[in-house]
Structure formats: C-alpha cells, structure tokens
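Peer 1: Scrolling down, you'll hit the structures one after another.
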Structure 1
Amino acid sequence: MIHSLGWILAILLVLATLGFLYQVWGSRKDARRFPAPGRLVDIGTHRLHLLETGSGSPTILLEAGLMSTVLSWTELQHALSASYRVVSYDRAGLGWSDLGPMPRTADRIVTELHALLDCAKIPPPYILVGHSFGGLTMPQFAACYPDEVAGIVLVDPVAPREWDPPSAHDLKQALIGAAICRRASLLARIGLLRFIAAMLQSGIRKPAGSLVRLISRGAPGESGTVSSPWFAALPDSEKKMAAVFWTQPKFALTIASQLESLPASAAQTARLGAYSENPVCILSASTAPERRHAEHQAMAGRLPRGSFVLAANSNHWIMQGDLALVLRAIEDVIASRSFKQP
C-alpha cells in the first residue's frame, strides 16, 4: 500500500514538473508570437503596459472592464487618434502588464494609473473613459486628481450601489468566481489551462469541456463551461487572445482579487458623492436590467453636469456595438470645454 502510494506521488510529481516546463515554454513562445503593441513602463513595484497613439490635447484615457485589456479599445482608439492623444493600458496582472501588489482594489488601481502617467510623462488634462469596472476607478481618479481631469465618459459602468453593499446572491457569485480563479491559478502553473486551451484550438472540445467543468465546479449554469454565454459576448480581439492571457497564473490571481475586492472598491467610490464638477456622460446598454438603467440615471443626477444616454442598439460592449455613440459622447464632453490643439 505504502509502496503504491509512493509510486503515485512520484508520478504526480513528474507530471507536475513536466507541466511546469510546458507552461514556461508556452509562455516564452507566446511572448515571441504576440509582442506587446505598446511599451512597458516601470512604476517602481511592477511594469504596466501602455499603448499611446495620436497627438493633441486633451489626452483621452481609456480604462477597460474587469477582465479586459487594451484590445477592447482597438476600434475606438484608432478612431480617436486622428484628432487626439489617446492612451489605453493594461491593469496590473492583465494583458501584457506584470502582476501587481494585492489586493486589487479600485484605489490601488487609481494610484498605479496616476504613477503610470507620471512615469510615462503624459501630462493632463485628461478625458477619462471607463468601461464596466471602469465605473469604479474613473470616478476615484477624478476625485483624487480633480485639477487633471476635464471630463468623463462611463460606458455601461458598474454602479457602486450595486455592490455597496452587494446582495447575498451577488456576493456569493463573486466569491465563487474568486475561488475558481484561485484554483485556476494553481493549475495554470503546471500547464493544465494551457493544455485545455490547446485541446480547444485543436477541436477536442468534449474532453476539454469536461476538464473546464471540473475546474469550475460550483459555478452557476453554463458560466463554468466552454460554451459560456459570457465568453461568447466578448469582442473578437479579446476572444482570440484568451488562450494567451487566460492561461497565465497572474491573470487568475488578479481577477480573483478584483472580484473579492468589489464590495470594498464600490464602497470607496460610493463615498465620493459628486466627485466631479466637469461634464460626466453615462452610457447605459439597452440589454442591462431596468434596475441598472435606473441606477445609471441616478448616478448622472447626483452630478452637477451629469447626463444619461441609453445605448438603444447595443449590449454591454457599447464601444463595439455602437462605436459612433461612444465617439459622439466623448466629442460632446470635449466640446463643452475649451482646449487648444497644438
């Protein structure tokens, strides 16, 4: 019995070692195949990936959603760069950025973003554009650095009051998601997530799906499967790179911490009150539930120059579903101020 157990442990150790080497090899291969489109800026504790295009003033600063990267802004950034300096970046642990200090709360993210702009020598004024999770970070940035912000556009943002406090159901779902991510971070280290991604790309979907369900046990409905409706809603650019980004331990650890920190991040933002005297436009997806529409309207109503716009033809990803609407909202915010073009 003891002899057999020893053999089993030895085999598992060999498999884990091989998996670790497979992960290291795959990560290095990915780095060569998919180099960062921008530059890595050292802010002291870690490096953040920054993509800067265009020129002019003000600088338009783009903050992506919970799991997203600079890729979610590709079309919008290209369109805006003809007239403005546009900056997108990957938060610590996501995309091409290094893993950052924990926990990943909104105030920490804002501090790191400001350090990034300072180290990269990108001066204000800034027009802040935040999608989804950016609804928690961009208001904090505006409140912390009011003299540097000229206006804000929030694209179907997370409403702070949705998570301050969260419902018992939402809190449970966030904690389940965080637990799954922490489990995934361990398995990513031994190459299992990369192996599953390779199976999916090779068309071996059934065994891969079984492994995903095993890793995601506890997740509700189809959200823990390879046919997740949440995954299906991602922009194509994000889907294509999921096999690269989502197989890295840093990604899973970061998402786990962001999920666990949602109530604290929301509370930080909710305490701000009327966080800006500048124009703030809130775009609300037509597919969002009515309670979120109502909260978005209330958010705009609490601001001196807040406005609410319903994106009647778009889901949560308004910058893909109705690019013209987002462009118009940004232009309207800029037009309400006086900026000199160089």
Structure 2
Amino acid sequence: MVCPIVSVVMVVCNVDRYLAEAIESVLNQSFRDFEFIIVDFGSTDNSKLISSSYAAKDGRIRLHTIPHCGLTEARNAVCMLTRGRYLAIQDADDISFCDRLSLQVEFMEKHPEVDVVGGTTEWVDLHAKPLRTHNVPTEDRDIKEALLTRNPFVHSSVLMRREAFLRVGGYRAAFAQSEDYDLWLRMSERSQCANLKQTVVKYRLHTCQLSLRKRRQQTHCALAAQASALARKLGKPDPLDDVQKITPTVLADLGVTEAKQQAALFSDYHDWIYNMFLAKQYSVALNVAIEVAQSDWESIERAKIADLHVMIARLYWKQKKRFRGFLVAFQALLMQPRVAGSLFESFLRRFGLA
C-alpha cells in the first residue's frame, strides 16, 4: 500500500455547527496527496452523521469512532492511526486556506532541520467573518524565545513530522487544555521550528471554546509545561513524567508561586474577555468579566484590576447600559486615575469621534 505524504488529523465531539466547513476546507486543498483521518470521541449531536456523509463521498476520509474520553487521549488516538510522513492538525471549528498543505509541505521538504511548522492565522467570528490577522514569530530563534513564556503556534495551523511526534511520545494527558504547548516545547528541544508568514488558517473565536473552569486548568498546565521544560534544560529529569493531573499544589512544588499563578490566570482571563469582545460576544464577555472582577486577586496590581473595570464599562456601553457603564468607569477611576486616558478613548469611539 502506498502511503500518503500527509495525514490530516481531526478529533470531533459535538461540533456540528462548524464541522462541515472544517471538513470541506481540507477536501478543497490544492495539495492532493493526503489521507484525512477523523476520530469522533463521543458526539451526541449530528457531528458523527456529518462526518459519515463526507466519508461516504470521499475515499481519502477514514472515520473512526471511539468511546468518550479526554481531548488529549483523542488527539493521540487519531495520530496513531496515521500513515503519512507529515501530520497536519485540523481543528473541527477552524478553516484551512486551500493552499495551506501545499505551502507547508513545500517548506518542510526544503528544510529537513525543521520538525514543526505553523503559520499566520486570520481570526474570525462565529460566521467566519474576519476580525484580525494574528501574526506569529517565524524564525526558530524567535519561536524558541517565545516558547519560554507563551505558545507561539496556533494548534490548527501546525504541520509536523510524524516521526518527530512519535519520538517525543505524543501529547501528555496531564497537560490537558495545554497539551499542544507542552508538545511544542518538547519537540523544539530536539529540532528547529518555524511559522510561515503566509496566512494558512481561519481561527474561529466562539463562546464554546473553553469554560472558565477549563481556562483555569489551561493556565495551570501552561505554567507546568514551562516549569517542566526548565527542568529538562537544566539537565534534570522531567518532574512531571509521572504526574496524572496538574494542580496548584503541583505547581507550588515546582516553585511556581501563588502570585505567579494568579498573574498568569488573570492575564489569560483578560485575553479571553478581550477576544470575546472582538468577536462581538458582548453578553458572554460581560458575564465572565464581572465574575473575574469579583474574584480575589490579592497579588494583582490595582492598575490591572482597573483596566478590567474599563473593559466591563465598555461592555455595558456596547449593550446600551450606559448608566451602569459610567458607574463602573467611575469605579475604575477611583482605583487608578491613570485609566482616564483609555476611558476617554472609549468614550470617543463609542460616539464615533475616534
């Protein structure tokens, strides 16, 4: 049996709203030498029916159903079913540009020292309307510097060498929600990485991506991935090889202080709220922002808390609740007078003056 050059992998669980667009974006690739493996891991909506209908029409699709499990386990399961030289990640709510595989395969064939390549992404809303372009570092040195503090890859934009993925043992279940970040850190220690300057994927912002509880877990796992990478860099055994779940206690044992945990979590919440604002999901963003503002953030600077209140005020104004917006804005001014500038700018934008 002749093996394809690329194995496109997708895991599916209750994403019927976006699934057809994601599948079609793969089938419409200008690069044709690929297999498309879809693993459904417990859908209760129409996702399995949609996947089955496409598999019946296109022989490149291999659909597998497994019992409900965690996302990390599903990702490993789909990757173990592949035969291609390269693995291309396709998330079930995102859309690949038609020349994505062509550009990435051509790059990898010319750069055998690179094991992981992503690309620039276009962030879109629920209806795939463009919001902004998300630029990423493109050179190996810049990517590895970024990896120290954040994830410089958009997961659904990545194509990687299958052999390199297997060599590091795939995704680690303990890092659920940040399993990709942990994977890139481990792979980057053995080879070079790259991102294409070309836009390769439409990354969809929507409210169902992560709950607040899972976002907290994502932040904890990202911090754990950084601590784990630092230990390996110092020549120590990986302290998380046998850990089943990342908790604040595990992080504390790794030397990640409560203050650092709070700072990272607050920053991640703020970014998510801003992204929902960008996607015009004002109601959801407001509910989350209020919940975050009412939490105990004793380690966070007052200026950052004030900035969050400015965002809440903007969200109230977007919903035409101007009186509440002004009350919250005034509260932000009392906390930190320096926010007056951003409030004035928001006021000008609200009334079309800026």
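Peer 1: Using semi-axes √(5λ) of the Cα gyration tensor in Å, for residues 202-305 alone as the calculated read-out, with 29, 17, 11 as its value, let me know the right label among 1, 2. Write out the running numbers ahead of the final one.
Peer 2: Values: 1: 35, 17, 14; 2: 29, 17, 11.
Computed on structure 2.
Peer 1: Given a value of 1.00 for FRET efficiency 1/(1 + (r/R0)^6) of positions 106 and 250 (r between Cβ atoms, R0 = 41 Å, to 0.05), point me to the structure among 1, 2 it was derived from. Could you put the intermediate results ahead of the total?
Peer 2: Numbers: 1: 1.00; 2: 0.45.
Attributed to the structure labelled 1.
Peer 1: Can you say which of 1, 2 returns 14 when relative contact order in percent (Cα under 8 Å, 6 or more apart) is computed?
Peer 2: Working: 1: 21; 2: 14.
Computed on structure 2.
Peer 1: Kindly point out which one of 1, 2 the value 21.8 was derived from, the read-out being Kirkwood radius over Cα pairs in Å.
Peer 2: Working: 1: 21.1; 2: 21.8.
Source structure for this number: 2.
Peer 1: For which of the structures 1, 2 does the calculation of distance in nm of label points 7 Å out along Cα→Cβ at positions 138 and 170 return 1.9? Don't jump to the answer; show the numbers that get you there.
Peer 2: Numbers: 1: 1.9; 2: 3.4.
Traced to structure 1.
Peer 1: P(r) over Cα pairs in 10 Å bins from 0, in percent, for residues 114-289 alone computed as 9, 34, 37, 18, 2: which structure among 1, 2? Don't skip to the answer; put the middle values down first.
Peer 2: Working: 1: 9, 29, 31, 22, 8, 0; 2: 9, 34, 37, 18, 2.
Source structure for this number: 2.
No lab work stands behind these numbers, since they all come straight from the coordinates. If you're wondering where the values come from, they're calculated on a predicted model, not measured in any experiment. Cβ atoms are built from the backbone, for glycine too; each structure is taken alone.
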